[in-house]
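In what follows, structures are represented as structure tokens.
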Structure P
Amino acid sequence: MKTKKSKKRQKGIAERKTEVSRKKDVPYKSVGLGILLWLMVTWLFFGHGIVRTPTLSKGQKVPSTITASVDFECENLSDTDLARTRAAAAVPPVFTIDPAPAQDALKIMGELFNRLGAYTAASTNDQPSIASSMDDLLINSPVDALSLIAAVPSNAVAETKAILTKGIQQVMKTGILPDEYRITLFSNDPEHRLTISTDADPAGKTVNQKNLYSAHQAVRAITSTIEEEPRRELLDRMLPMVVVDNLEYDKDATVAAGRLEASKVEASLQLYPAGTIIARAGDEVNDQILLLIKFHEEQRIADQDALEQALEILGNGILLLAGLICTAVILRVGNATLVREPEKLLLMVLLSLATLGMARLLTYLASHFDPIAPMMVYLVPHALAILLTGILLGGSAAICLGFWCSFATAVLFDQAFDVFALGMIITVTAASSARNIHRRSSLFRAGLWVCAVKTLYVLIIAILNQPDLATLGWQVAAAISSGMIATILTMLLIPVFEKAFKITTDITLLELSDMGHPLLQKMAMQAPGTYHHSLMVATLAQNAAEAIGANSLLTRVCAYYHDIGKMAKPEFFTENIQHKENPHDELSPHMSALVISSHVKEGLTLAKRHKLPQPVMDAIEQHHGNGLISFFYHKAKTMAKAGAGGSMNDVINDSDFRYGGAPAVSPEMAILSLADASEAASRSIEKPTPQKISNMMDDIFAAKIRDGQMDYANLTMAEINVVKQSFIFSLSNMLHGRIPYPKDNDNNLTKPTAKPYPSAVAAPKAS
């Protein structure tokens with residue numbers, strides 16, 4: 001019969017189990033994070049006023065007629081281009097003086113007249129050889145040496161040489177223009193101007209064509225000071241071999257000068273009154289249309305007064321708030337527990353801000369660098385946040401985050417439905433691909449799916465908008481590159497977020513499932529019974545988790561490590577005692593219970609030392625919960641009763657015989673707790689049968705539920721029954737019996753005759 005004190009204590013326990021704290025009805029931290037996110041996104045998008053995002057790209061068809069709502073001025077690109085083309089064409093062509101012809105001419109003339117002077121002073125025998133060498137210099141001239149000797153007497157050699165040297169230097173410095181340029185570049189217009197650039201004067205000087213020599217005019221200018229007609233005529237015929245064109249057309253310098261002059265031409269502005277049709281439906285978008293739309297939006301925003309701007313910002317802010325509320329509702333329906341976990345919500349907030357911040361940066365770049373505008377939508381890194389969220393927090397959280405980012409980005413891009421549609425398609429693809437990522441190679445497969453879906457979307461939109469091939473190519477490249485960059489960044493950032501937010505992914509769990517882990521190897525050596533027990537529990541728990549749709553990988557890995565604390569005193573646990581003496585025979589029940597319960601604390605210490613993730617530490621703490629160590633509790637009661645000769649229920653406190661952990665708070669931890677108790681109890685069944693196993697499972701499950709160990713596990717009775725049936729099935733197969741082999745006491749058996757090797761195979765040689 002229960003005493004009054006016992007009944008009061010049990011009533012208090014029941015009240016604590018059924019009491020629901022009203023203070024936790026509203027997750028104030030989560031609501032605060034939501035409000036903070038809304039304010040930050042609103043400021044990020046519209047903190048500096050409404051910024052219109054380009055929605056059309058060059059080459060596509062205008063979907064609907066665009067009409068100006070305000071008067072505005074815009075550059076007329078065709079008029080500006082025409083004015084700049086004319087300015088560039090008016091720039092005088094640039095020529096450079098080639099110094100080589102002047103140097104060659106002076107060298108040849110100097111050598112020729114030196115030999116001429118030597119000829120007059122030479123003997124009769126030497127003169128023929130000197131004349132022959134002069135003919136070598138005059139090989140390209142119609143004049144021969146003897147004619148030159150006859151025309152220039154010995155007393156006029158020095159004078160003639162000086163006249164020619166000075167004349168050549170003068171005309172070459174002025175410049176000799178080829179006749180072909182007079183026809184092609186200047187159309188024989190003597191007033192046409194050109195710029196002559198030299199090394200000493202790179203800017204050059206501008207002169208009229210008529211002030212420049214032709215080759216014929218240059219020769220006449222050199223010989224004009226010679227009075228003797230025979231000598232002048234001979235030099236007129238001789239000099240063309242050295243007096244040649246030395247002005248060369250510099251195309252690059254001419255083009256550069258034209259560009260410089262064109263850049264000085266101011267843009268040609270044109271007034272477009274309100275009501276002007278900027279672009280008609282079906283028109284092909286060109287640079288002029290894009291510029292008109294840009295200037296029109298800038299003028300429209302500039303004409304707004306403060307109240308109009310505030311109302312527009314308020315409207316967009318309310319739209320963002322509505323989207324955020326929808327996201328919160330979806331998250332509450334899909335993953336209610338996540339709403340009450342501010343740390344994980346903070347991770348979602350940071351990832352969404354990263355995505356939306358990048359979208360805002362792209363709008364800024366697109367408004368300043370036109371080539372980015374057609375690719376902007378496909379460069380927004382939706383996949384990065386969704387992949388990270390899917391791996392770290394699960395698929396439902398990824399869907400919610402993808403919905404919010406897609407909605408907010410669509411608001412930023414002038415409520416563009418195609419932007420929202422693209423974001424949701426990427427969300428579904430990335431979330432479903434990241435659902436079962438156990439290896440890092442699987443992440444690349446998810447990235448390829450994202451790239452493929454984005455590319456397909458680009459092609460579908462191209463059918464509607466019909467951009468030019470160059471724009472389409474850049475859009476496809478943007479879609480593929482952004483998807484791959486998001487995948488690579490996801491792989492790099494997963495360990496960072498795991499560490500920062502204490503989240504364990506399936507990738508980490510798979511690494512921990514390696515049986516070569518130092519802790520598991522140590523347990524196999526020091527506590528082989530516990531090691532085998534952990535493997536059996538892992539099998540039971542994994543099968544049950546799969547049966548109810550829980551995380552089977554998490555359950556299996558936690559089962560491997562849940563009893564590592566027993567390595568501190570392995571000999572005090574039944575599975576390791578084997579045929580040795582039981583050390584508990586020498587201990588009091590209280591001391592035995594203390595030793596048994598200490599393996600939870602020892603396990604947590606080992607887990608922290610080896611930096612095991614939080615779920616494994618939770619498994620160590622929760623696999624017994626605060627359950628009763630019933631064997632030693634009943635032993636203590638029996639000993640007390642026998643010693644006092646009566647009931648001692650008020651003397652023996654059950655709290656002294658309970659584990660110091662916490663009840664399971666997730667389906668995985670509850671399954672592990674049940675599997676641990678079930679596997680341990682199954683060892684005590686003699687001649688196990690399915691019926692005996694089923695009866696034992698009924699008792700264990702009822703005791704766990706009655707003791708309150710399942711109260712916070714988020715499991716329905718139907719799921720608990722499925723777990724029980726899974727245990728019964730697994731244990732019935734694990735504890736199956738075998739047919740006993742009959743002993744053969746006949747010692748007169750003959751050995752089997754050795755089979756000879758086939759003839760085709762050589763018998764092995766004796767060693």
Structure Q
Amino acid sequence: MKNFCSLVCNRVQQNCLFIICPRKARGIGGLLLFSFLIFNSLFLINPNLAQAQDYVRRAPDLDRLTQELFAEIESDEVPYEDLYETLLQYYQTPINLNTATREELRALLLLTENQVSNLLHHRELNGELLSVYELQSIEGYELRTINRILPFVSVLSSNQNAARGSFWQRLAHEDNNALYLRYERVLQQRRGYTAPTLYQGQPTTRYLGTPDKMVMRYRVSHSKDFSLGFALEKDAGEALTWNPKNGQFGADYWSAHVLLQERGRLKALALGDYQLQFGQGLLLSSGLGVGKGAETITTLRRSSVGVRAYSSLLENTFFRGGAATYQVAPTVQVTGFASHKNVDANLQQTLDSLAQYSEFTSGLLYTGFHRTAAELASRHRLAETIGGGNVGYTSRDGNLAIGATGVYTRYSTAILKRPEPYNRFEFSGRENLALAVHYSYVWRNLLLFGETARSTGGGLGTVNGLLASLGPTVDAALLVRHYTPTFHTLYGNAFSENTRNINETGVYVGLKVRPVARWEISAYYDQFRFPWLRYRAGAPTDGHDALVRVAYAPTKTSLLYAQLRQRLKPQDLPAAELITLDPYRALPLPGDQLRQSLLLYFNTAVSPALELRTRLQASRLRYDRELAWHRGYVLAQDVSYQLNRAFKLTARYSVFDSDDYDSRQYIYEPDVLLAVSLPALYGQGTRVYGMAEVHLNRSLTLWLRYAETRYRHQDTVGTGLEEIQGDLRGEVKAQLRVKF
């Protein structure tokens with residue numbers, strides 16, 4: 001057994017002047033001396049941390065992480081909820097720093113490759129960490145990094161699960177065991193909930209259900225051991241229906257999973273709903289991808305985390321069936337999976353009797369809404385069957401990882417896109433087979449990684465990158481990708497400018513510099529090209545995306561940064577700019593859409609109980625040949641006050657102004673646990689919200705939230721069935737957590 005005292009001395013080398021080991025000290029005097037030495041050892045590591053006698057993990061600050069990870073939120077189509085769900089999953093089942101592999105540490109998205117390597121090297125030399133604060137003695141772990149990862153990591157014994165007893169005992173006594181009940185509603189009446197009127201003798205479309213949204217979620221889990229849970233959701237406008245023949249069991253959406261891990265050679269077994277991620281996510285990617293953001297280095301590469309439990313409310317980003325990972329050799333793991341579920345699609349009959357397919361769909365529907373008769377008619381109409389697997393090799397030192405992945409997809413009805421020029425190379429038919437190989441290699445301060453895949457029809461996709469620590473204060477990244485117009489991956493989400501990995505070639509260069517203490521400069525430049533037509537782009541085009549952020553942390557509890565971003569992405573010009581190349585057809589003329597944005601952010605803790613955040617976000621947009629800019633901005637002030645351990649209040653007041661919908665501003669709002677709020681602000685007006693978090697007792701926690709948007713110079717809010725008469729839209733939300 002290692003001598004604890006000499007170990008502590010080794011881990012604080014430059015600060016440890018001397019230490020006496022009370023090997024033979026006995027009784028109260030020996031115990032007091034031993035406690036004194038431990039206390040002073042921690043004090044020598046960092047005097048500020050000596051004040052904290054116990055390490056208590058605090059809830060993750062998702063608002064601040066959002067500012068640090070994302071460059072700028074430009075759309076509500078990105079599944080941010082999936083990423084938040086992943087971060088919250090790490091919070092509820094934190095990564096054990098004493099057993100985490102290189103891939104698991106990478107998956108946090110918050111550590112550089114150099115920091116990962118230094119932690120693994122430290123473990124190899126000194127054995128298991130004794131405390132999370134020991135990270136300060138590892139090169140590259142400054143206080144800002146440690147504070148960022150604290151909510152998502154733990155320091156436990158490597159055989160901690162075995163010491164907790166049998167599986168049923170561990171399940172019965174697990175602390176991470178909770179039920180969530182959520183209710184939310186828009187207070188004003190929307191057109192979709194009014195009585196139908198007649199139009200040309202037919203009743204107009206209306207929602208079939210009530211305006212209430214209700215969610216029930218339950219999960220019990222432990223890191224690297226097990227996870228069991230279910231989720232039920234009824235969206236606003238959906239009806240509660242019990243019709244098992246049509247797959248309707250009360251709530252419109254339901255999900256359940258069972259995940260067992262680390263059962264000898266059986267590393268993972270998932271039943272029900274699950275996600276998969278291998279390589280760089282070219283074929284299989286879960287919610288762990290961020291892509292381009294203000295974090296210009298660590299979020300660039302993906303991690304092969306394999307099988308993960310799925311407990312989110314997104315209705316289209318998961319597999320349903322079973323998956324298992326088995327270790328066939330110390331360095332080789334094999335994963336197999338099978339999935340079958342029904343997805344939303346609008347089926348159509350072929351009018352041509354000589355056509356290859358008598359029935360087809362133009363594409364899958366991803367909204368997850370089933371509120372009207374038309375939406376219900378498309379619910380779960382298409383059967384999707386997917387099967388495949390992965391074989392992965394990881395060297396004993398963890399520096400080299402290679403693998404191969406295969407995914408076969410079959411639909412019950414053919415997918416045939418509309419006969420538009422930009423759809424010429426889109427996926428069509430019932431079946432798709434995609435094969436890929438991926439690699440990752442660490443050499444000194446360099447990380448090389450990549451994945452190359454081929455799909456049915458010969459489509460090719462490849463993404464390859466390099467991360468380098470050029471010095472203690474300089475990190476750089478380079479990534480090259482190429483996705484042909486005929487490359488089809490249905491569950492992939494590798495790095496790209498588009499939302500899908502198709503029809504794109506690009507080069508990304510990223511840099512992060514810490515010139516002096518408390519200062520950090522991040523920048524990237526991404527040059528991309530689309531070799532074939534896209535929606536709203538009637539010709540091959542190219543563009544670029546560039547960002548610079550300067551951040552300053554004057555204190556441990558304050559952060560100030562300024563960010564500039566420019567994005568040039570061509571698309572078809574408005575109708576006024578059309579040119580007529582054919583007397584019978586007007587073709588759009590591709591032009592440049594230039595978007596420039598500014599972001600100023602300041603976060604400070606005035607006291608342990610009071611925190612203030614100020615955010616100014618502005619952008620301007622201009623189309624080619626236009627002289628005028630489309631401008632928009634939002635100024636938001638947040639206040640967070642922790643009255644005591646049982647009560648916390650968070651509020652925001654914001655003012656926004658935008659010329660039109662194209663210059664709208666997306667701004668992340670703190671919400672109840674496991675929920676995401678990302679309103680789009682356009683026109684002129686104010687946005688306010690207030691949220692109270694109340695710990696009623698050790699088992700019950702209640703969240704109450706009210707938010708409203710008040711518009712100026714508008715008589716209605718929203719469009720279509722979401723239209724509200726008046727200038728105000730208010731929302732209420734309540735959530736109760738019951739811990740068992």
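Every number here is computed from the coordinates shown, using simple stated rules; none is lab data. Not measured: the values here are computed from a predicted model. Cβ atoms are built from the backbone, for glycine too; each structure is taken alone.
So the values come out like this:
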| read-out | value |
| --- | --- |
| Comparison of P, Q - label where volume of the Cα convex hull per residue in Å³, for residues 329-640 alone is highest | Q |
| Structures P, Q, by mean count of other Cβ atoms within 10 Å over residues 345-352: label with the highest value | P |
| helix-only ellipticity at 222 nm (-39500 (n - 2.57) for each DSSP H run of 4 or more, over all residues; to 500) derived as -3500 - corresponding label from P, Q | Q |
| Distance in nm of label points 7 Å out along Cα→Cβ at positions 257 and 673 - highest-scoring structure of P, Q | P |
| Comparison of P, Q by relative contact order in percent (Cα under 8 Å, 6 or more apart) - largest value held by | P |
| Read-out Cα extents along the principal axes in Å, computed value 96, 56, 55, structure in P, Q | Q |
